[in-house]
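Taken together, the values in this text are just the output of simple stated rules run on the coordinates, not laboratory data. All values reported here derive from a predicted model rather than from experimental measurement. Cβ atoms are built from the backbone, for glycine too; each structure is taken alone.
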Structure 1
């Protein structure tokens, strides 16, 4: 039986191994920042994703309801790309299409 801790460690040693957070832990030989990795980097990335999701929700809130969803997903993606080193997961068209399909599935039942 795997535990959540095992799953996190598997993630961090596979697809999450090169992902970084936002805290700078030092500088490399070229003077560029070295960002935190591991579990703390994971926590920082997830925290920022939630913050950006709330921000995107608030940006779109004043729009007519029919326009809010599209604005939210576009705003969220654009916001994450400002922190591409930490948050880039997929290209914009793929992300937007995935979210649109997800919304259609939810609306259908």
Structure 2
């Protein structure tokens, strides 16, 4: 006669405990016409090619839109990342940026 042993396995959720809670997103702008759009890039994947295309097409669709290029802010990745991100809110206010396009590598 075989002896049966009850086996208990511990199951854990593969993700860690949530430490940051999502906040509501900002309301969508009704139009980009006449707005200032900042560009953020991490200098990793084709932003130098993509941002000019986005800029051209957005400007074609919404008159009076202006852009603050990613070079003004610095890279959002790398050795200066902490400084760039810490300074970002003040720089956005000072440059009167209404919206951001953030490009990052995958």
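Things to note:
- Looking at distance in nm of label points 7 Å out along Cα→Cβ at positions 17 and 49 over structures 1, 2, structure 2 comes out largest.
- Between structures 1, 2, the calculation of distance in nm of label points 7 Å out along Cα→Cβ at positions 41 and 73 yields its largest number for 1.
- A value of 4.6 for distance in nm of label points 7 Å out along Cα→Cβ at positions 9 and 89, calculated from one of 1, 2, originates in structure 2.
- Answer label among 1, 2 for the case where mean projected area of the Cα convex hull in nm², calculated from the coordinates, equals 9.5: 1
- Per relative contact order in percent (Cα under 8 Å, 6 or more apart), the highest-valued of structures 1, 2: 2
- Top of 1, 2 by distance in nm of label points 7 Å out along Cα→Cβ at positions 33 and 65, largest first: 1
- Among 1, 2, structure where helix-only ellipticity at 222 nm (-39500 (n - 2.57) for each DSSP H run of 4 or more, over all residues; to 500) as derived comes to -21000: 1
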